[in-house]
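These notes open a run of structures that come right after.
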Structure I
């Protein structure tokens with residue numbers, strides 16, 4: 001597809017097989033993947049040592065919420081896609097949410113949405 005050709009994407013996911021699947025999808029879309037980070041600590045470290053255009057964050061990392069990380073990245077101007085297996089996330093309109101299990105089409109649509117500045121969860 002190539003929607004993410006030349007873009008760097010921070011991937012934060014604590015489940016190994018989901019992380020591997022997400023990394024494969026992102027690479028198929030043309031992205032250079034930063035990570036995957038499997039903990040908030042590792043994710044925060046990558047935000048200080050790496051540059052990236054977008055972030056795809058698992059909302060629940062080993063029982064810890066990635067909401068604060070998402071807020072900080074967005075404050076820095078990084079578009080964030082939040083992945084969750086827990087259904088709808090009540091959030092502001094600027095957050096794009098992808099439900100697990102996801103596939104390449106869902107991820108591509110989410111990135112197209114953030115590239116256009118739209119939100120998939122908006123009414």
Structure II
């Protein structure tokens with residue numbers, strides 16, 4: 001998914017503020033669902049981030065066009081482990097490993113099969 005860095009995404013030096021990389025990744029995960037005509041949220045069913053490990057490699061700045069790639073690493077009945085990278089051209093600026101759990105009525109639940117299809121390939 002392509003992302004343009006806007007002024008609101010940056011700190012006073014014009015560099016993307018660290019937490020916005022997480023927002024970009026979240027947006028990219030949601031967009032995967034929208035592209036398949038699905039929603040990542042159904043009234044009482046949704047994914048939540050359980051844990052993540054982030055690696056900031058190089059800064060993005062105001063005006064940059066970035067690309068977020070999402071890859072499924074591990075699939076369990078009620079959780080997924082994903083790898084997400086943010087690149088500018090071919091250079092990796094940020095990467096993270098994120099575990100998301102699927103909840104139904106606020107309890108871990110089996111992920112519906114159509115939800116797995118969303119993460120096959122970005």
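Side notes on the structure shown:
- Top of I, II by distance in nm of label points 7 Å out along Cα→Cβ at positions 9 and 41, largest first: I
- Identity of the structure behind 2, 12, 25, 28, 22, 10, 1, 0 (criterion: P(r) over Cα pairs in 5 Å bins from 0, in percent, calculated), options I, II: I
- Here relative contact order in percent (Cα under 8 Å, 6 or more apart) is compared for structures I, II. The highest value is that of II.
- Here distance in nm of label points 7 Å out along Cα→Cβ at positions 97 and 113 was derived from just one of the structures I, II, and that gives 3.0; the source is II.
- Label whose coordinates, when helix-only ellipticity at 222 nm (-39500 (n - 2.57) for each DSSP H run of 4 or more, over all residues; to 500) is calculated, return -6000 (choices I, II): II
All of the numbers you see were taken from the coordinates with simple rules; none came from a lab. Here the structure is a predicted model, which means the values were calculated and not measured. Cβ atoms are built from the backbone, for glycine too; each structure is taken alone.
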